[in-house]
Structure 1
Amino acid sequence: MRGHVRLTPSMIPNSPDFDVKDSTFFSKWSQLLSPEEVRTQATVQHLARVNPDNRKVYSTTAPYVRPPPVIFDDMRLFIKWGSAVRIPEAQCLYAVRQFLRDDVPVPEVYGWRTDGEEKFIYMEYTEGQTLEQLWDVMETSDRVLICRELRTVYNNLRQLEQDSSNIFIGNIVRDPLYDRAFHIEYMSEAGPFTTVQDFHNWFTFLYRRPMVDPHSVPIEPFRHELPDNCTIKFTHGDLHRSNIIVTPSRPYQILAIVDWEQSGWLPAYWEARKAQYTADRSEEWSIQYLPMILDQYSSTWDPWDITQ
């Protein structure tokens, strides 16, 4: 594991369209496919009854919000696109690949495009299966080994650090966070925050927002159980088995961590709380295996859950 790695917003390309010219893609191809070519291929996939992600549904008409991704096999190219796709996800892939290399396996990002409301992230096609798909057929020993590997990966991710003179909670380019723990109505207010305390005050106030007079309600005791002196760490924000790509057979190994749209700079406990948030707290994954991967910060369980 390498030592701390400085990452600041100024180190990230921050434009609506960008080509990662030193990526492997451009050693073989001269340019990325156009948004229109991607949409055409999406239609071809749909007519052929091919859906790379069954959680997503293809629409025959715009707007395309979260359509299935598009794959160009001959180019080993995977494209995540739609109006709900966010450029900061591509920026996170870029940063992790550039500054952590093999310490945190992610698909190589080749670039991104903006076309009206729709965003397009062009990345390496990683062949494998999700940990979710394989979990039930894995032996206990295989599960333990994968969890140990995941712990190393997530520890490596936490080696990223901010400039000590510019500490904040926010996304990778110091804009508001996108996190499904926040109501979509208030997402645009989600940072950047200059202190953990400011973030906690905002976060714990969210569930009172719909009240007629939310400011008249006393501050809840649980607010003080969220540590304002907590360090800020770069956070993936969605440690779910569907976001871990592994080799399809033994010996199982992690090929890539995907789905970085909820990532950003957050309190150190946030990774553990979000991982539990996406799981059933009573299931084996949550009770037995997540503690193998992440420190649990158990004192934050109840105050965090009350806000949801």
Structure 2
Amino acid sequence: MKSSFVIGRGVRTAGAQVRRIMALALLTTAALATLTACSTVRLAYQQAPALSQWWLNDHFDFTDAQATQVRGAIDTFYDWHRQSELPRYADLLRRWQDMARRDITASQACAQFEEIRDRVWRAGERTLAPFAQLLVDLGPEQIAALKRRQASSNQTFADDFLRGTPAERLARRLDEAVSRSERLYGRLNAQQRSLLSTGLAQSPWDAPLTQIERQRRQADLLQTIAQAQAEPEHAARLLRSHAEGLMVSPDAHYRAMSERAVRHACAQFAELHNSTTPEQREHAVAVLRGYEADLQSLSASR
């Protein structure tokens, strides 16, 4: 439930990797997840097509002809997403307002996360056909640009999650977790901050293993591009296989860790939510209601 109930950094990191290949769908979700003011949600979604094109061009350095092709695919995607998916997200936000008023269980939190993941996959599927053709048309300079961007991304991940002592890494994660939680609930008290700190310290999420998985996905993307260019008639199938490997890793060790991290994060969120005061819950309801109104307005626009 990235746009409301904060599941935790391990899940967020996994979502960021899916974003590497399903950029259009997940940029939408990520934008809604990180905003504070309702008017900003509307503005971000309206700017999402341009942001998506910038993000993709930053990775692939498109030619003018490719940029035109990509912009057409982006516009088509967002026309569909606004009309088909935003009303469904608005319905979810309405449900979450009811949930925010009462205690919840870890299984309820995970059920909401799984529903969002299913919606993300549904949106991501819409991008496979146009982007399969794009992979076929990439030139050597563009593949080299992608490799440089991957290396830069790996360094950023290392700086964020592998740099410093364990205490320093935990402090950085805690700062972000508190910030995300306070967007929903308002200011947390000392006990709630301690609860978050303890939960993060006990999380089974493994940053070094996640970096290895990221590098596996990057290598698989490069291999997928090479195979798609050698067998263009199979490009869509090859890209789908790659995307499925992003959603469910073929590496059993990473997959088991990720599943444990999700369950732990769901339990941590439920514990934090159940510790909130009536005032904090009303703050959450107001935030979610604002998001719902924005999505309804956006879905009604043409």
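Between 1, 2, which one scores greatest on distance in nm of label points 7 Å out along Cα→Cβ at positions 278 and 294? Walk me through the intermediate numbers first.
Working: 1: 0.9; 2: 2.9.
Biggest value here belongs to 2.
Given a value of 1.25 for Cα Rg over 2.2 N^0.38 Å, for residues 78-205 alone, point me to the structure among 1, 2 it was derived from.
Details: 1: 1.25; 2: 1.43.
Computed on structure 1.
Structures 1, 2 were shown, and distance in nm of label points 7 Å out along Cα→Cβ at positions 118 and 134 at 2.8 was computed from 2.
Given a value of -28000 for helix-only ellipticity at 222 nm (-39500 (n - 2.57) for each DSSP H run of 4 or more, over all residues; to 500), calculated from one of 1, 2, which structure does it belong to?
Numbers: 1: -7000; 2: -28000.
The read-out comes from structure 2.
Each of 1, 2 could give relative contact order in percent (Cα under 8 Å, 6 or more apart), but the derived value 37 comes from 2.
Out of 1, 2, which has the highest value for distance in nm of label points 7 Å out along Cα→Cβ at positions 222 and 238?
On the way: 1: 2.5; 2: 1.5.
If we compare distance in nm of label points 7 Å out along Cα→Cβ at positions 222 and 238 over 1, 2, the biggest value is for 1.
Kindly point out which one of 1, 2 the value 0.35 was derived from, the read-out being FRET efficiency 1/(1 + (r/R0)^6) of positions 262 and 286 (r between Cβ atoms, R0 = 25 Å, to 0.05). It was calculated from structure 2.
Given a value of 3.0 for distance in nm of label points 7 Å out along Cα→Cβ at positions 198 and 214, point me to the structure among 1, 2 it was derived from. All intermediate terms of the calculation are to be shown ahead of the outcome.
Values: 1: 1.8; 2: 3.0.
The value was obtained from structure 2.
Rule-based calculations on the coordinates, nothing more; no lab input. This is a predicted model, so every value here is computed, not measured. Cβ atoms are built from the backbone, for glycine too; each structure is taken alone.
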